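Engineer: Below, each structure is written out as structure tokens.
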Structure 1
Amino acid sequence: MIKIVKAEYISEYKLRLTFSDGAQGDYDFAPLLANETVLTKPLKAMENFKAYFTELGALGWKNGLEFSPSALYRELQSAGKLTHAQQAA
């Protein structure tokens, strides 16, 4: 089961996600936040967006918005935005 082991803020509404298999990708949450739902609207304020956390391998915010690590992984992979770390020989 894939998990998020690290999440780093890199720029406006973008996080660099590192997964348990060593894969890494930059996920842009801006299109999602443009929907302005009850859960996404508060995250348009940068201080709220930057208050993300990982728990049990998932990405979440204190307002209850949570993302499945496998769903984020699949989206990054299908968009060609997932890279795998080079393994030492």
Structure 2
Amino acid sequence: MTDVPATARPAIAHGMRLQWEPAQEAHVLLYPEGMVKLNSSAGAIMSRCDGVRTVADIVADLERTYALTGLAGDVGAFVALAVEKHWVELRE
């Protein structure tokens, strides 16, 4: 896994679609070959990957929303994993 700069702007990759799936009671990532059901943390991060917000913005928003601190490492690790899996693209 590579480090993701805090200034990178993750966006859902071309050909992927993120949506809330009531039947699954979870966010899912849809792509032509199938679907990935995301846990609540992954869904919260992915729903903020709009290509506008930086990783630092996403961390700040999650910490504010959930009244937590110290999420930068976990968010960065997830975004790096999502990049490796081609779920998101980084925009600088």
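Coordinate-derived values only; no laboratory data. This structure is a prediction, so every number in the text was calculated from the model and none was measured.
Engineer: Thinking of 1, 2, which structure, once mean projected area of the Cα convex hull in nm², for residues 8-47 alone is computed, gives back 3.0?
Structural biologist: Clearly, the read-out refers to 2.
Engineer: Also, I was wondering about something else. Which one of 1, 2 has relative contact order in percent (Cα under 8 Å, 6 or more apart), as calculated from the coordinates, equal to 29?
Structural biologist: Numbers: 1: 29; 2: 40.
Comparing all candidates, it corresponds to 1.
Engineer: Out of 1, 2, which one gives -4500 for helix-only ellipticity at 222 nm (-39500 (n - 2.57) for each DSSP H run of 4 or more, over all residues; to 500) as computed from the coordinates?
Structural biologist: Derived from the structure labelled 1.
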